[in-house]
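Following this line, the structures themselves.
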Structure P
Amino acid sequence: MQLEKVVALVTGGASGLGEATVRAFVSKGARVAILDRPNSKGADLAKELGSEQAIFVAADVTSEKEVSEAIRQTMEKFGAIHVNVNCAGVGTAMKTTGKSGPMPLEMFELCVRVNLIGTFNVLRLAATEMLKNTPNEEGERGVIINTASVAAFEGQIGQVAYSASKGGVVGMTLPIARDLARDGIRCVTIAPGTFDTPMLALLPEPQRQALAANIPFPSRLGKPSEFAALATHIVENPYINGETIRLDGALRMPPR
């Protein structure tokens with residue numbers, strides 16, 4: 001798909017990897033719906049990019065009602081959805097059990113609900129709209145790009161909930177691609193390593209440098225623009241389907 005011809009729905013689009021993807025898509029001519037929480041800077045971003053290129057649709061990805069309304073607003077404004085990029089997510093850090101007792105089940109459930117169920121909630125509703133699209137010359141109607149993590153493969157101590165949620169995203173990638181193959185809709189997942197996002201910006205600089213030192217090459221944190229560049233290529237390359245692509249500078253996470 002050529003981005004200048006598409007409408008994209010990007011969750012978590014107001015910051016970090018999602019914001020970088022929104023900016024990259026708009027720079028190539030796409031029209032984008034930025035889906036994020038009401039208290040995010042999504043409205044400011046949409047205003048900056050211009051009303052002809054971007055809108056902000058506030059929603060909790062775990063809510064069927066809110067996401068359905070966000071998609072309705074997107075369809076009303078732009079008339080279609082061709083691409084769905086799912087970047088919305090949360091992180092938790094706690095061991096399975098320890099001196100303070102077992103991890104609260106609510107903490108585990110929240111991480112899985114947002115990262116895994118929220119991703120599926122959005123993509124299933126977006127894909128339903130993609131079915132209405134006229135296929136292009138390759139027979140494509142749509143592209144879904146999900147965000148996992150290298151923690152899906154090498155979860156560290158304290159990452160049990162996060163790793164489980166991201167492992168689920170990896171696990172559903174191929175079945176979704178197979179489910180939607182006859183309809184000309186692709187599904188691909190990106191598994192980022194350690195990226196310079198607002199979440200990591202909260203860490204002290206020595207800790208950030210220590211994280212970067214563990215990355216073989218380049219020995220630095222990943223740039224959100226590099227995630228966006230891969231998302232752009234996935235949209236434009238019709239033969240990438242059903243795959244999880246690591247984007248990590250050859251990083252393999254140690255236990256801690």
Structure Q
Amino acid sequence: MNIQGQAALVTGGGSGLGEATARELARLGTKVAVLDLNLDNARRVADEIGGLAIQCDVSSPESMQAAIDTAAAAHGPARILMQIAGIGTAKRVVGKDGNAAPLEDFIKVVNVNLIGTYNAARLFAAACAKLDPLEDGERGAMVFTASVAAFDGQVGQQAYSASKGGVVGMTLPMARDLAQHGIRVCTIAPGLFATPLMKTLPEAVQESLAKSIPFPQRLGKPEEFAQLAAHIVTNSHLNGEVIRLDGALRLAPR
């Protein structure tokens with residue numbers, strides 16, 4: 001797909017990997033709607049890239065549909081969805097006090113990361129399927145965000161790993177499902193990246209984490225994630241694939 005001039009939705013676009021992706025798409029000439037639960041962050045990014053800021057909760061059918069409609073009114077129907085919004089927590093199944101982990105914590109993570117991804121995808125796909133096909137019959141492309149924790153999650157990452165593992169497991173069947181409509185689906189599973197959340201950790205901790213990566217021994221750059229996300233959209237033969245972006249990292253148990 002030639003993405004120049006196309007309309008794109010970037011969930012979680014107000015910070016981190018989402019912000020980098022929104023900036024990369026704008027650099028490549030895409031009309032970007034920055035969707036984020038934090039409207040101030042979305043506005044900051046949108047103002048700097050000439051995009052549109054929309055407050056959005058990806059796990060809410062009403063909120064996500066309203067965001068799609070608002071973006072379409074401003075930029076035209078979107079053919080690109082970058083689903084990057086997500087949350088993460090770490091909690092042991094049985095705590096130091098001997099009590100079981102609260103179920104609501106698990107539910108919240110799965111609701112945002114997995115159900116939110118499906119919710120955004122289904123609503124985007126329904127709108128995209130109605131568009132006229134481009135070259136090769138393509139109508140649109142979606143890029144989901146998983147994590148290496150989907151494959152080798154650490155102690156305490158039960159909810160996060162389960163939610164991201166669900167995104168991985170959903171990728172191929174959704175690509176097969178939407179093939180009839182000319183909509184592609186791929187997922188990126190990033191490793192350790194220099195996001196704002198990572199930068200809140202002490203410098204020594206960040207350096208230790210970077211040394212655990214075989215090569216290059218540094219944290220991933222958000223723009224590297226963004227470049228891969230954009231390439232997936234432009235390379236029409238990429239479909240139904242999950243790509244680890246991690247410098248050959250395999251997470252230790254803890």
Structure R
Amino acid sequence: MKYIKLLRDGREVWGVVQEDQVRTLTMPPFEEICYDGESLPLEECLLLPPCEASKLVCVGKNYYDHAVEMGEGVPDRPILFLKAPNTLNHPNGSIHAPDFVGRLDYEGELAFVIRRRAKRVKAEHFADYILGYTCLNDVTARDVQKADGQWTRGKNMDGFAPIGPIVTDEVDPADLSIVTRLNGKVVQSGRTSQFMTPVPQLLEFITASMTLEPGDVVTTGTPAGIGPMVPGDRVEVEIQGIGVLCNHIV
């Protein structure tokens with residue numbers, strides 16, 4: 001299925017995409033699918049971040065080529081950090097950095113949304129805990145990150161996690177193409193088969209330490225090619241079988 005979250009009559013609701021129509025739901029689709037009997041054209045939907053995240057668990061340096069380009073060594077285990085819910089941004093939303101940020105970077109990533117409480121999940125059971133997969137831009141204030149010597153402030157500014165437009169369970173995360181474009185030019189290109197820690201093992205690693213709740217987001221790292229964005233730029237993250245996440249820098 002393909003899921004979206006939208007604003008309808010001032011309320012946030014979930015929906016299931018069926019071709020060019022959206023059938024809306026009475027509740028989030030984590031436990032079961034409950035249609036409310038209404039539908040509307042997809043093109044008329046005001047899309048929201050398709051999650052209910054209490055936290056976003058992020059993975060640094062999960063592509064070997066990105067670890068090399070960062071120049072800080074290749075890790076022997078997943079490097080985890082968190083983004084808070086204030087970072088969530090709409091598909092097609094604007095990204096704005098505070099005036100003190102000197103360098104604002106894109107990082108196109110595959111992310112997934114948790115569908116049931118996940119604790120000590122074994123890799124072979126990973127699919128039972130995932131609602132579906134989506135696109136995410138792990139926007140980073142790179143100069144702040146480097147100056148601070150850790151990642152919290154540079155990764156957690158308001159709107160620094162655009163996500164969407166859909167969540168789908170109709171793709172296999174083992175080998176998807178991922179492309180980031182800046183003003184139409186390809187700046188990142190990779191495949192999820194290049195992960196140093198694939199999705200099943202990643203979920204096992206994370207849930208050995210922390211419990212993930214329904215609606216939480218895990219984002220899986222970015223390929224090489226990170227770079228700066230400035231006001232007026234358009235950034236797109238496209239993942240095979242999922243779609244295009246498009247945002248503007250203001």
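Every read-out reported here was derived from the displayed coordinates using simple, explicitly stated rules and does not represent laboratory data. Everything numeric in this text was worked out from a predicted model, so none of it was measured. Cβ atoms are built from the backbone, for glycine too; each structure is taken alone.
Largest in FRET efficiency 1/(1 + (r/R0)^6) of positions 42 and 226 (r between Cβ atoms, R0 = 25 Å, to 0.05) among the labelled structures P, Q, R is structure Q. Quick check: 40, 20, 8 is what I get for Cα extents along the principal axes in Å, for residues 154-193 alone, calculated from one of P, Q, R. Which structure matches? Source structure: Q.
Set P, Q, R, criterion distance in nm of label points 7 Å out along Cα→Cβ at positions 98 and 178: the highest-scoring structure is Q.
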